[in-house]
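Asker: In what follows, structures are represented as structure tokens.
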Structure P
Amino acid sequence: MLRQLADLTLEADGRYAQDYELQFIEDYLDSLDLRVQIYNKIRDNADKIVEQVRLGKQKRNPQFQDFYATCKRDLIDLLRYTAAALLFDDLERLRTNMLLWFQTISRAFSFTDDNHDTYEVLLEVMRQFLTPEEAKIALPAFELNCAVLQ
């Protein structure tokens, strides 16, 4: 949303914006209550979500070596950034600011195998955690996390 507003400011400089150029604002406002609901739900349940991911990883792989303090911090950060991206409808900023940075760190420290499990399990947890209406808006962000971080 913020990026689209910035782009529109540049594109419509010196003229009035056309109705079709403003449609994204109406679409955003139509979904704002649900976006706030999703944001609050993730914020208020971040620790529960992280714990479900940890349990899911252990269930998938009983030999899972739990680097819990670091993993928990990273996962909470990712949840917070993802919730903000959902609130502001700005998946591109999530991808360029958080996910690509984290991808670089993960590759440098050879966490990519762990990321594969973590973000697949996180996606499963979020599918169970969200209502169908919330999932329509939120799951693309969590799918983006999986795509970039695997």
Structure Q
Amino acid sequence: MMQDIDIQILTAEDLPTFKALLLLFNDVFEEPDRDISPDAQLQKTLENPLFKVFVATQAGKVVGGLTVYELVPYYGKKSELFIYDVAVETALHNQGIGKQLISFLHAWAKAHHFDTIFVPAHTEDEQAVAFYQRCGMDMEDVRHFTLAC
């Protein structure tokens, strides 16, 4: 039987929990050797008012989470939220934790008068595309381009 999931928004005092989420991201994204930034940089990130971390815990252990950036508009009045990363511990997939995270974020965004939440997903990542659709998100056919610096 699945235990209750608690979802919280991290603050600048939650660096250890943020680091636990980043390790979970590395595990779920199968990037175990990906370097996590130094504590000072992570602290600066947590203190950024345009960055939020939502963490799902079960019995005090981080089992999932998502990070979002607020995009302040120059057209219109309402900001948008860009989901940068979202993941749930692999052993707990398909138990509703990811959907709980998205629902929590959606309710929080509505309460704080955001306009839109969006997230990129690779077309070939059928699992992610299906997940976002199950969460009630509409898909747009957009191409993202990158330029290494």
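Please treat every number below as a calculation from the coordinates, not as lab data. The shown structure was predicted, so the numbers you read here are calculated from the model rather than taken from an experiment. Cβ atoms are built from the backbone, for glycine too; each structure is taken alone.
Asker: With relative contact order in percent (Cα under 8 Å, 6 or more apart) coming out at 29, pick the structure among P, Q it was computed from. Could the numbers behind the result be given before it?
Answerer: Numbers: P: 29; Q: 19.
Working through the options, I get structure P.
Asker: Which of P, Q yields 14.2 for mean count of other Cβ atoms within 10 Å over residues 46-53, as computed? Display every interim value, and only then the final one.
Answerer: On the way: P: 16.9; Q: 14.2.
It traces back to Q.
Asker: For which of P, Q does FRET efficiency 1/(1 + (r/R0)^6) of positions 30 and 110 (r between Cβ atoms, R0 = 41 Å, to 0.05), calculated from the coordinates, equal 0.75?
Answerer: Q
Asker: Consider the structures P, Q: one of them gives -26000 for helix-only ellipticity at 222 nm (-39500 (n - 2.57) for each DSSP H run of 4 or more, over all residues; to 500) as calculated from the coordinates. Say which.
Answerer: Numbers: P: -26000; Q: -9500.
Working through the options, I get structure P.
Asker: Please compute mean count of other Cβ atoms within 10 Å over residues 22-29 for structures P, Q and give me the label with the greatest value.
Answerer: When mean count of other Cβ atoms within 10 Å over residues 22-29 is calculated for P, Q, structure Q comes out on top.
Asker: Work out the source of -0.55, -0.79, -1.05 here, i.e. which of P, Q gives that when log10 I(q)/I(0) by the Debye sum over Cα atoms at q = 0.12, 0.15, 0.18 Å⁻¹ is computed.
Answerer: So the calculation was done on P.
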